[in-house]
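These are the structures in question, set out in turn.
What follows is calculated from the coordinates using simple rules that are stated; it is not laboratory data. Keep in mind the model is a prediction, meaning the values are calculated, not measured. Cβ atoms are built from the backbone, for glycine too; each structure is taken alone.
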Structure P
Amino acid sequence: MQDIVKCTVVGISLFATSMVAVAETNFSAKADISLFPISTYASGVFDDGAAEIAAYDSRRKRLYVTNANANSVDVISIRNVFKPRLRFTIDLSPYGAGVNSVAVKDGIVAVAVEAETAQDPGSVVFFNRRGRFINSVEVGALPDMLTFTPDGSKLVVANEGEPDDDYVIDPEGSISIINLAGGVKNITSADVTEAGFTAFNGMNLEPVRVFGPNATVAQDLEPEYITVSSDSSTAWVTLQENNAIAIVDLYASTVTDIVPLGTKNYDVIQNAIDASDRDGEINITTWPVVGMYQPDAIASYEVDGETYLLIANEGDARDYDGFSEEARVKDVGEDFIVDPYAYPDINTLADDAALGRLKITTATGDTDGDGDIDVIHAYGGRSFSILNSAGEMIYDSGSDFERLIAKLNPDNFNSTNDENGSFDNRSDDKGVEPEGITVGKIGDDYYAFIGLERHGGIMVYNVTNPIAPQFVQFFNNRDFNGNAEAGTAGDLGPEGLLFIEANESPIRRPLLVVTNEVSGTTTIYSIFRKPGFFH
């Protein structure tokens, strides 16, 4: 208990620092909860995906964590939450080339596994909580994420369907819906329905980004992450590269809509960014470009009977040997041209200390179809957003994340995640790169937890009022004085976030579990109702 109390004092200190920084940047902080790390399980594997996605079995108090390095699921007991320990591993090599996701419900463990050739159909493999094989079924190409519906009647799988590196074979993206009504051991291919996108082939979906060479709409759309409504009737699926959300009717097993997310204007002060890694300073300012939100993770919650969606706006480019959309602004005149009327000062903007280093797309931005770029598009929104159930954006956190990091940790602003001493390294890419997101209810309030893949750390917002979220805390369990490869730099590259309710927690207190892809660590945070105190 002594160690816990000692660490609690540290938690109070960090939170107080956060509060000062927030005041300086005119954020409104609602200091009613506080994160505090209480334990970490370390795989000992650096920068090879040894901890990516976690699922929780509340009965046995176990975490099931995907380990891409070993193509396995590591089963970690947290019955003693202060000393997590590896109980056993589930070997996925008999079922495919790579584990991508795991979900647990009512003692059933479902795992998404890609095929030896990623463009071939993948598999969902079912185990019991002891890791014993029950059944497997074929799904679409590259199953990237899966989740049980809240009522347990279905399993929903996002099949990303990425092309091969030559961009010759491009499988269709889809959402597999597996009917579990007859019991997992009785599942056959007849229980799997593919909710695909072929009905949209030939349609002009602009501004949805459909741009892969020779690709149909169904081939081009790449499902990434799923959230399901509380009544198990509807799924919302991020289409990251396409900068869109798909809405799926789970009763009819049909994609009913594809909603474009639009762009974010970086030429207004509330959305200002640091766009250069070569200017030697923090320079959060406005620029005449837009960002594509391109969310990775998505979560949902209900307020007053209405469903709201939370998205983490990471950004992603298609960059293959056979096709790449990626360029830098300074490549103007070589890889692309811009409209001289839209950008009369392009030569100045193309300087490395201005926009020159910013990574952009050459695939979109020609708004009038004349062959030049009229609006420069960059990757990601560097933020989190809230959408209504129709996919319409009602809130975005703007430039909050970069401004917070600039105040809280200026010496390591926009660092990368695999080495320390990397100040400003990611400014020309996608900034702090929000990737994972989850939501939890504590008392009467809802909280969003957002993982920053590159800089590290967790942003916490009270989202009870979806149109006016309030910043609560930033906590980073990273040691910027440590050595990343030696394993002394703490948590690096938060990938998956999992909220555990108090009534399912081993300590009857809500927990947040964060799996860190680069450091290969799984860290458990306790969530306190008041900053830094046990009560």
Structure Q
Amino acid sequence: MKKILLILIAFYSISIVASEIDWNTTEIKSQNHFSFLEEKFNDDIYLKLKNDNNTDVTKTNLAVASWSNFRNAIVNFFSNEAIPSHFLEIQTPYKAVTSINNIPNNSIPPRSSFYFNIITGVDYFSNLQDKEHYSYVYNGTKLFANISDHLFIDGYWWSGHFTGDDELFTTSPIFDSWSQTNDDNSQTSLDNVSGKIVYKNQFGSLIVGRGTHVIGNNIGGSVILNDACNDYGYFSGKLDFSKFSISLMHGTLIPDSTNVNELGIPINKDYSDKYIAVKKIDWLPNSKLHFFAGEEVLYGGRDIDPSYLLPQTFLRATEHNLRDRDNVLIFCGMNLNPVSQNTIYLNFIFDELTKSKIFTNWWGNKYAVQLGNSYLINKEREARFTIEFTAVRPWIYTHKILHNKYSNDGIGLGFPDGSNLVQIAGEFNYKFLKNLSGNIHGSYTRQGSLGNDFTINYETRPDDTANWLEGANTEKIMLRSIIRWQPLTHHNLLIGHAITRADNNDLANTLSISYQASY
């Protein structure tokens, strides 16, 4: 077995490829979003739109190509059609088109498609106690191309502006990047873009893209690598065999800035270089078990280091030989399916974890563990219940160098609620009707004040010990519920309500409404 693994790794170092359109996917992830803009681009929606096998004609439909097309587009936009229409749609024949002399016409790739959609929407959020509110009005585009099932391209862009209470809208989950306020401070503009280009063959594919990544099943946020941050550019690849796969991702991050305004927004663009490299090995011995392990390193203050682009080497050993100046973490996990409807998952990540001090209160015992169980109660109703326990030691996501902190553009890449905590979370999903579903997410979190935030420099610690939940403790109870309704094919509505209580403070009630139309 060891020889086989070494052969796979050696082959991977010569030709890095991947089999999935996404770099890594998770089966279990929270569906509790208060805005459609929180959701990532879903390639599956377009991959399900297969070409007609019986046609030898390229089909093209542009909504504004003629008055007839435009009239049909208006009718379709307000109808409840089974298959959604698109502003622009192109589909080539399933088989190669031939000329009169029966010679293949290679200028038209078979089994290819292109879809372009225009989106528009509005988010409304209200703090019911303080009677503060904000709204975000936006528009954008989505595109997806599949060229002969080998080359895949997608793109997602949206842009809009906030109006309302500025301290409130900076807490929005979509407020994760650069923004601009107009001269009279009446509105703040924010936009975002993500996308990727994927080349795929029978062994796998290569990806260049802009987006975020997540590692490990979770509903409260991954302790290994979380995607609740601004998108970033990356190269990635994954060599995939029947039971083994080896992944590599190298991304360019934005370091945290110490030069911010009163809202905590960076006001200067003088950033040093910052990168993330992730290596991950997956092993599926059978249909019921999935093991994975890997390393991730954050480094910066210099150009891209080729040492971190070698998937067959150990990143931690490499970092030691680069004079121990970067931030390396090691992770592993397991997904177990004792029955087809049940998934038990375990995620674990650590930093130092010296063997001789593992059972002591040494501050360098930096690790996090996440254990969950998700059960699909009813497949037709998409009824699923998930319960999860998370424990994170103090200091794990911290570092002494600003550009090595476990974050991107001021938002942590680790567990979203920070460290030095324990959390119990649960989530229930249910589909009432074909176009109506609901979600309830609740959590209880207890957190200590020592080393609980990635922004803290660990060299400022009071001593070399750290106990679980050390420092002043806070308790937070949170309950979030949403209703998702699709009254028409191209129209979606989210209504959410959240109740939060921190320590003995009064309950905080918030209401959100999100509407999005797409064509």
Practice task
Name the one structure among P, Q that distance in nm of label points 7 Å out along Cα→Cβ at positions 125 and 149 of 2.7 was derived from.
Solution key: P
Completion exercise
When FRET efficiency 1/(1 + (r/R0)^6) of positions 213 and 277 (r between Cβ atoms, R0 = 35 Å, to 0.05) is calculated for structures P, Q, the one with the largest value is Q
Handout entry: Which entry (P, Q) yields the derived value 0.97 for Rg/Rh (Cα atoms, Kirkwood Rh)
Key = Q
